[in-house]
Structure P
Amino acid sequence: MTGVDAAVAGLVLAAGAGRRYGQPKALVEFDGRLLVERSVATARAGGCQPVLTVLGARAETVRARADLGAGLVLDNPEWATGMASSLRAGLVALRSTEVVAVVVLLVDMPGVTPEAVRRLTALAAPEALAMAGYGNARGHPVLLGRSHWAGVVASAAGDMGARAYLRERSADLRVVPCGDVATGGDIDTEAERDRFRPAGDLGGRGWP
């Protein structure tokens, strides 16, 4: 089972404290929506089902303020150790589902669009490894086929996420051009948020 016939989960990593920003980025408002709401909506509109959001810092506040619809929410008690702990927690939780792959999104990248997610989900298969390409750079979203989850869980550490695992398997990694429909930058400070131009400025393509 591959492509549009495959069930693909979305995994939104939104647990960090946002120390440089001064608050968890899940609670940052961008273009009228909280970043976490935007990420969940992007994953869902991109064809991901279910969508699982991993929370950590100020999780109760995020739950109270954010409208995550029917999405699944998981608290990561080890969030302070780095992003990898949230990735591990999410993949472990998704083992009980029937999905063949997961698309990983970071909460602080509002330029990622549903169309970018769809380009990744179209490749879904248990053995798939893919990530978005923006010109000469690579970034999120990242597609992890189910066959790779155990390896990612075993190798992810600190804030590196799946980077080491993907580097070791670069020959099998597909880079999917997304620069025409999305932007791959993140937001670390309020000034960066104010300067950020979302992918909607490319013509509004793909937004829910």
Structure Q
Amino acid sequence: MALILCLETASTNCSVALSKNGAVLGLKEDKDNNYSHAEKLHGFIQELLKEHGFKPEDLDAVAISKGPGSYTGLRIGVSAAKGLCFALNIPLISIPTLSSLALQVKVNGGYIIPMLDARRMEVYSAVFDSGYKEIRETRAEILTEDIFSQYLEKEKVRFIGTGVQKFKEICEHSNAVFTEALPSAREMAGPAEQKYQKSDTEDVAYFEPYYLKDFIAG
């Protein structure tokens, strides 16, 4: 049973959630297309704690969305999480960005493929079954019309994320269902609580985001 601060900064959504025992107590987000993490992340954290009557010292852990995603966004989120963990001497928990994004989809069958835009026609993607079990690892890949045909030929596939807009322009398969969405700290609460109970935490000093690709200046 833990009070956990969840930070999601892998996309343009600057998202902060406060969870207790795996349930979300409060959520603050800025889904503007411009990256606002540097300006708003720490303010969101302070506001959320104050609104629910907590101080930083009450936190049991901090959970961070580990990537893949925006290089700058991930750096800001991880730096904030590490700073809190160091100062408060509490554990750091990492949640794969695509696995929490997949949790936004509620289905009884088929596949879930979360995908994040990685510029041009490339995306970061992974494949999950309807029970959120990862059945294909995270990859950076170039989108083609038939890239996910092995799943589409079997069952319905729910594609979700910021990479969906590009893919639905070239994929016309009848089994494809598209949802444009941003990762949110809301879906991190449950997995973070599970990891906390198992003491599945990171080394605060050495933890690095999962970039998947090298940074390229725009």
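Details
- Structures P, Q were shown, and percent of Cα pairs over 31 Å apart at 10 was computed from P.
- With respect to distance in nm of label points 7 Å out along Cα→Cβ at positions 11 and 27, the largest value across structures P, Q is given by P.
- Of the structures P, Q, the one that 3.3 was derived from, the read-out being distance in nm of label points 7 Å out along Cα→Cβ at positions 75 and 155: P
- Comparing distance in nm of label points 7 Å out along Cα→Cβ at positions 19 and 35 across structures P, Q, the highest figure comes from Q.
Any read-out appearing in this document is the output of simple, stated calculations on the displayed coordinates, not a laboratory observation. It should be emphasised that the depicted structure is a prediction, and the values quoted were computed from it without experimental measurement. Cβ atoms are built from the backbone, for glycine too; each structure is taken alone.
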